Structure 1
Amino acid sequence: MLPEPNDPRVILRSVPATRVAVLRFSGLARRSEVEAKDAELLDAVRFHHFNQRSTQANRPVPPYLT
């Protein structure tokens with residue numbers, strides 16, 4: 001059982017289980033940096049013989065933007 005969020009804008013939902021590969025980096029997420037890290041991650045995924053279906057860049061959203 002999940003705890004109830006304190007903020008009514010927060011909605012919890014179940015999603016199907018999945019396996020993901022993640023590459024963490026700091027700094028600004030400029031297009032050139034994201035593309036370089038995306039290529040680095042895909043190289044690692046291929047090296048380990050994982051199936052790559054898609055890529056997605058996720059960035060934290062500062063509270064002042066919500």
Structure 2
Amino acid sequence: MAQENLSRLLAREKTRSGRAAVKTLLVDLDFDNAEALTEFITAKRQAEHEALSDVERCLRPLAPVA
């Protein structure tokens with residue numbers, strides 16, 4: 001029982017640390033939230049894709065957003 005509690009506590013702390021790291025990164029990059037960062041990256045990829053010539057587009061298709 002004690003091992004289960006310890007494992008649960010460690011998992012919760014790991015999750016909190018991960019969230020804090022993401023929040024710090026977003027603040028450092030001047031984004032309000034993860035959605036804003038995702039929108040920025042998507043728009044940037046789309047703009048880069050549209051700037052390619054037709055031949056370049058065929059050779060390098062638009063990368064999907066994970």
Structure 3
Amino acid sequence: MTTIVIQGVARINCDACPTTHHRTAKAAEIRRLAELARADHWSVEKHAGDWQHFCPACTKARKGGRLL
């Protein structure tokens with residue numbers, strides 16, 4: 001899981017690179033944060049029971065077969 005919560009503020013990080021999504025939300029609004037990330041072309045997927053987040057560049061690379 002790459003949703004980080006610090007002092008009640010949630011932020012999403014990419015699982016494949018050090019990119020952090022620019023939007024934040026209250027910890028209780030993590031689903032809303034995922035919706036905002038998807039709207040900004042991030043990929044938010046569940047694999048083997050864990051949520052994974054990929055920035056637009058890594059999402060594009062994964063679709064092209066260049067990133068696992």
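Thinking of 1, 2, 3, which structure, once Rg and Dmax of the Cα atoms in Å is computed, gives back 15.9, 43? Of the structures listed, the value fits 1.
For which of the structures 1, 2, 3 does the calculation of mean count of other Cβ atoms within 10 Å over residues 15-22 return 6.1? Of the options listed, only 1 reproduces it.
Suppose mean count of other Cβ atoms within 10 Å over residues 7-14 works out to 6.8; of 1, 2, 3, which structure was it derived from? Computing mean count of other Cβ atoms within 10 Å over residues 7-14 on every structure in 1, 2, 3 gives 6.8 only for 1.
Throughout, read-outs are computed from the coordinates displayed, never taken from laboratory work. From a predicted model like this one, the values you see are computed outputs, not experimental measurements. Cβ atoms are built from the backbone, for glycine too; each structure is taken alone.
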